[in-house]
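The data blocks that follow each hold one structure.
Please treat every number below as a calculation from the coordinates, not as lab data. Given the structure is predicted, the values throughout are model-derived calculations rather than measurements. Cβ atoms are built from the backbone, for glycine too; each structure is taken alone.
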Structure P
Amino acid sequence: MKILCFIILLFFPVSAFTQVSINKYRLYLNDKDNNAYRIEAPEEFLSSKSIQRRTRYNIDINYSDLPVSEFYLDSLEQLGLEIKSKSKWLNTVVVHTTNTDLIDTIIRYGFIRAVKTHRKIESKSYNLFLSQKKSKLTAPLNNYNYGEATRQITMVNGDVLHRNGFQGQGMIIAVLDGGFEKVDMLPAFDSLRSNNQILGTRNFVDGDTAVFEASAHGMKVLSIMAGNIPNQFVGVAPKAKYWLLLSEKVGSEYTVEEDYWVAAAELADSVGVDIITSSLGYATFDDSEQNYTYANMDGNTAFITKAADIAASKGILVVNSAGNEGATNWRHITAPADGDSVFTVGAVDENRNLAGFSSLGPTYDGRIKPNVCAMGLLTALQEPNGTIAFASGTSYSTPIISGMAACLWQKYPNLNNIEIIRKIERSAHKYNNSDNFLGYGIPNFALAAEIASSSKQLNLEDYLDVKIFPNPFIDYINIEVSLRKENNLRIEIFNSYGSKLTEKIAKVNSGTIKIKLDELSRFSAGVYFVKIQVGNQFVTKVISKIE
């Protein structure tokens, strides 16, 4: 992992590694047999908000939503293995043991498909101190006096949405990070606490709910969205609600942190969040044998990227930092920023120029990354000592986009997560001249709102229902459409980057129409969007392909 901020170090004590041990393992399970839960009763394992999200955006509840089999978990615990993390989406379990003989034993268990070793290198945490250097703010203040945050908000025309009453009300954002030091006491979060806008906390590293005494990095990220000190420092989504999820162990680099991120994303889904914002990225690790390569940044390989795309298939807007590798030998984006359905954010300076550290695209398979950029060089944020300071990194450009996306989505709740991404991209200043430095460029959220206002909504007098099965699919899907009257029907399948892959056009009668689309085995594993158009109106559904 890397926490994606670029910091000016005043002091950096480096400690020696003390020992190498292998004590965590990721187990890939074959199935979810002997499961206590049923797809037909999702209220037993998903919150009402999570179910409502799926209903609103026509997303089916499927096999991937079922929890990992408790029968298998109990079997592993009875052997003496400690369960550290689990993923229902990828059907994996992370276990801890110092007895390698147990691993040799469970490999022979019928429900274990494969085992991956997590190498853990024990080391002391690094002490990082942030420079208090100020930036030059030249933009005039508006009716919403953002104080030191003015430039980063007005650069994306976020103040226009705010002045029209959209500050994130009713939206839920999950922040996945390495810690939220002093969020429970700092002045920037007074209104967040008094209005009960923190819905919950979870620490996936230590297995508890303690997040306020760890790293300050997540607190700084949160402050850019939720900070609220009138006339001094105001965030981009001060009235949204938040889940604070600690998935990263700061000061070290373990592959198991991907598992923690996945577990956090699954919790975010189950409690019904709208947006996941993550300023974390993975490419190289303390154990070089575990490293990813640039060839792995293809949207389909990294463990964390697979989960991020699945989160998007559940209707969540997943926003992730591009990374701070632009000036290093790596240079490229890191996982999960390579995800097909991940909204990847790079960094610019106050003059709208690319920040030198911002990771570059394309993905290995040639897709444009980052998607967009925001101010990430000397971004205003809350410091642990209570002052407002400035720091740099794609860590800090990302929450600007996440929070503003929440405000836009608040205004247009009938748009799905991918449609929100496309509206923001279309508003950006390089939309017709995109590249792999700035992507589509710097968004204009006032323009994005205008673009979104032209989107046609489905007329329920003409349209009754759409069902797509199986989902996930392997080589075909069935589409069942119910119509009130005869009409023209167009079915199109798009990949998550918006490219049309296939279509079918037909004139159909009223009633229930069944159509089979086969020969889909050529599609790679991932998330796809089916657009069903009746006349000049349409609905979009999310499907996923498995290998």
Structure Q
Amino acid sequence: MKKIFTLTTLLFLLISAGFSQAPGYYFKVGLLDKQYSEFSISKPGEFLSQRAIERRLAQQIPVDESDLPVSPSYLKQIREAGAEVIYTSKWLNLVIIRVEQPEIAWRLARKNFISYMISADNLFEQKTRSEKKDFFDNEIITELPGNSLKNQKSHASYNYGASLGQAQMINIPQMHELDFTGKGMTIGVIDAGYNSVDVLPAFASLFANGQILGTRDFVNPGNNVYNSTISTHGTSVLSTMGGNLPGQLIGTAPDADYWLLRSEDAPSEYLMEEYYWVNAAEFADSVGVDIINTSLGYSTFDDPSENHTYADMDGNTTVITIAADKAAAKGILVVVSAGNSGGGAWRYITAPADGDSVLTVGAVDPNGNYVYFSSVGPTADGRTKPDVSAQGMSTIVASVGGGVAGGSGTSFSAPIIAGAAACLWQANPSFTNMELINAIRMSASMATNPDNLMGWGIPDFIKANSILTSAEITEQEIFQSINAFPNPFSSQIGIDLKVTKSMNLDIKLINSTGRVVKSLPGVEVTKGDNNTVLRNLDQLPAGIYMLQITDGHSVITKKLIK
């Protein structure tokens, strides 16, 4: 691949960036490939968790080169050349380096594994803002008067308190009544910090039941994300999903598991935060989350040279949007706040809400009406955004004082939907992330006439569940039952299948990288009970496999282990 710079161009960059005055110089370096890796896509268990592999298998997503870590050989050569590696991204296949002398960058530019090198000094300039602009505007947390906390109960076992309205708006109490509360689902929350989550009563049940699977700080690695000196934003966001404070607040997914990931440095706004987000999403994928909620968005920055334009909101330009769509391509349901710029000069959605594979959520008031601050669409390439809307004004959130408060912002409408989606996926585990998005859209109040204020409208999760259940029933009308044995298998797999009509079936055994390792095409079956065998499997390596059976229209799958 041809490099996109010449050595003359690089010299110009070095001079024009004022390197003679700076103590260190930063570069973003793109790598051509991932050769000489110590990992192989044929052994994904060495760099992906079992849950991450199973998610790919369930949605027939192959493990590919983007899943591999950055080439250790290339990192070694970069360090040996005298550069400090301060950031890597496997999805973007890039590194950010710091060098003491410009000659080091000059030498590195000659390496044949480097596809581009551009100055990244602006990513590391010191910021001095004391108040977040743009995205945190309008996100006001106010303690509620006593009469706002009147005891409200639904028909479910939960006592929702003041949070009942925001849950009822999308029919979540009815999902909870059906025992779909997010159990078994994992949500990765990528946010600005989780001040006091470890001590607040609203989250006590999450810790008591082992539902907080872990934390990571990508801004200051090793930092305690519960530290009182960092943002409370993630605390409020988490509470709308996982909060459990009977009589005051019940989140939309109180029984889901959570990873708490920090990528945002709340006091300032700078482009490097998008790169931190990429790392957080890569991590979330690798540990096997089902859903990512991110109540963050980027448009303008403290350094105007970093600013995005509306033209950048095309789903393919900003770093964070590229990564959000990549996460979706890995089978994760990515739920994103539309932004709080609706009443300002920017007006439009912020990245990564422009992603074509993410579920973008706008805000409505308690009566279901569009709220002026909620960012609007369309995307720069003309797609309708947001996708759906939920309560983002006077939303009930956990307060660091120990009770609850009212919050306003699309930061709170998005996690309400993310938690609800966890309940929906729990109820319908055989569907893909994109099928869930479609069902959520189709269930919404404006599904027949979407617009760029509220998207497809306010979703009804009972209706979305019916949409998916109906599809599942249609599929199961053909495949009445399937039994694959033994499990774990060794040399062969017996398949007992009951079908409702005679037909030809294709049977495939797919490994954890998405490759078909054994197939039986055109198997004739008759109405009723049938059996067949996949033989000669002795040479297959141990691992996780997916058995897939299809008539060309309907598909049924079953996870197997060797």
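Below, the figures for the structure above:
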{"item": "For FRET efficiency 1/(1 + (r/R0)^6) of positions 205 and 325 (r between Cβ atoms, R0 = 25 Å, to 0.05) computed as 0.15, the structure of P, Q it came from", "result": "Q"}
{"item": "Origin of the derived value 24.9, 80 (Rg and Dmax of the Cα atoms in Å; candidates P, Q)", "result": "Q"}
{"item": "Computed 17.2 for mean count of other Cβ atoms within 10 Å over residues 429-436 - originating structure among P, Q", "result": "Q"}
{"item": "Mean count of other Cβ atoms within 10 Å over residues 93-100 - highest-scoring structure of P, Q", "result": "Q"}
